[in-house]
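Multiple structures follow.
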Structure 1
Amino acid sequence: MRVAGLLLAAGAGRRFGSPKALVPLHGKLFVDSAAELLRAAGCDPVVVVLGAQAAEVRAQAVLEGVTVVDNPDWATGMGSSLRTGLHAAGIADAVVVLPVDTPGVTVAALHRLMALAEPKALARATYDGEIGHPVLIGSDHFAGVMSSAAGDHGARDYLKANTVRLVDCADVADGADIDRPEDLGPWIRPRTGGA
């Protein structure tokens, strides 16, 4: 099965105060860390959708080994970025979708979703009963997702209207998204314990 990775990194980060693609953490920008994560999981291709301050992101980020596309309609919300990214993913059996602001997602969590990849698949990660990311969308659903994706809902309405397999990832990842600078607290404190 060919599973594409789709990184949604187009938002302006209004609550954060700047585009989250440009947020540095442990010496790397969010956009680079997330793109590397999708590559490490074996996604092919990895499509990164940029929007707000796209030129600045391209100038500062490494973005190696990925396909970078601009969403001219990024200001309308995540839905347009999802459509842009699915269109750019080309021929794949499924795509795993990751927003740029979930630094606690791991390769192990991606692999749990990717193991379910097939054209008919719809699955999403959960964390202690709360739905989160990544989301796996099989190719049979691409057209439906693209036609229903609007505003900031992304694929939410389509997923609500269809049967989605929930995959618990709380034991291998943290699904928290970073909306405000203070949300970074747990991630920037010195790590204790073994090396």
Structure 2
Amino acid sequence: MSLTDAELGPRLLARARAAIEHALELGPAPTPDPDLAERGATFVTLTRDGRLRGCIGSLKPQRALGDDVAANAVSAALRDPRFAALTADEWPLIRVEVSLLGRAEFLDAKSEAEVLAQLKPGKDGVIFFNGCQQATFLPQVWEQLPEPRDFLAELKKKAGLRADYWSSAVMVATYPVRKWREGDT
């Protein structure tokens, strides 16, 4: 990808916004962007008055970056199971954020204490695996859960497990994120 972050961020945000507007029948479909043809994994986060209103994403780069951000934007707006579908009337109140995920790396850790010692608060996105159970938090979640123990406990609960759960089958991976939010300079 030859775009700088200063060029890429606004393009991704505009594409996410255009995809949602099209889904809400407020605008045309986003036009193809050859600069966003490389595979990429994104999360699109929607907020209203500073509160989460939808967040859906991809952990692996399985489709073109432009397609990924558009699909995740529409899913965050209309298909996040935690929220009712976004309405056209609500749309002007929504702020869009796009996170571009880097490659996930598994931690070399056999115990919860070893995992906690390796986490970088405020920096790491984290994926928790336990067999078929999986959950992730973007690095932005550290703002609400700055203590690694609390962060990991909530991540386990998101995966459908008890906050104190641990087993030898648990694996944890971390990933970097580049993010852009509407209104940021």
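If log10 I(q)/I(0) by the Debye sum over Cα atoms at q = 0.14, 0.15, 0.21, 0.23 Å⁻¹, for residues 16-127 alone computes to -0.64, -0.71, -1.10, -1.22, which of 1, 2 did it come from? Can you show the working numbers first?
Details: 1: -0.56, -0.65, -1.30, -1.51; 2: -0.64, -0.71, -1.10, -1.22.
Computing log10 I(q)/I(0) by the Debye sum over Cα atoms at q = 0.14, 0.15, 0.21, 0.23 Å⁻¹, for residues 16-127 alone on every structure in 1, 2 gives -0.64, -0.71, -1.10, -1.22 only for 2.
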Value 13.0, calculated as mean count of other Cβ atoms within 10 Å over residues 80-87 from one of 1, 2, is from structure 2
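Could you figure out which one of 1, 2 the value 33, 28, 24 for Cα extents along the principal axes in Å, for residues 64-119 alone was computed from?
Numbers: 1: 33, 28, 24; 2: 49, 26, 17.
Label of the originating structure: 1.
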Structures 1, 2 compared on FRET efficiency 1/(1 + (r/R0)^6) of positions 40 and 88 (r between Cβ atoms, R0 = 25 Å, to 0.05): the greatest is 1
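Every read-out reported here was derived from the displayed coordinates using simple, explicitly stated rules and does not represent laboratory data. Because the structure is a prediction, the values reported are computed rather than measured. Cβ atoms are built from the backbone, for glycine too; each structure is taken alone.
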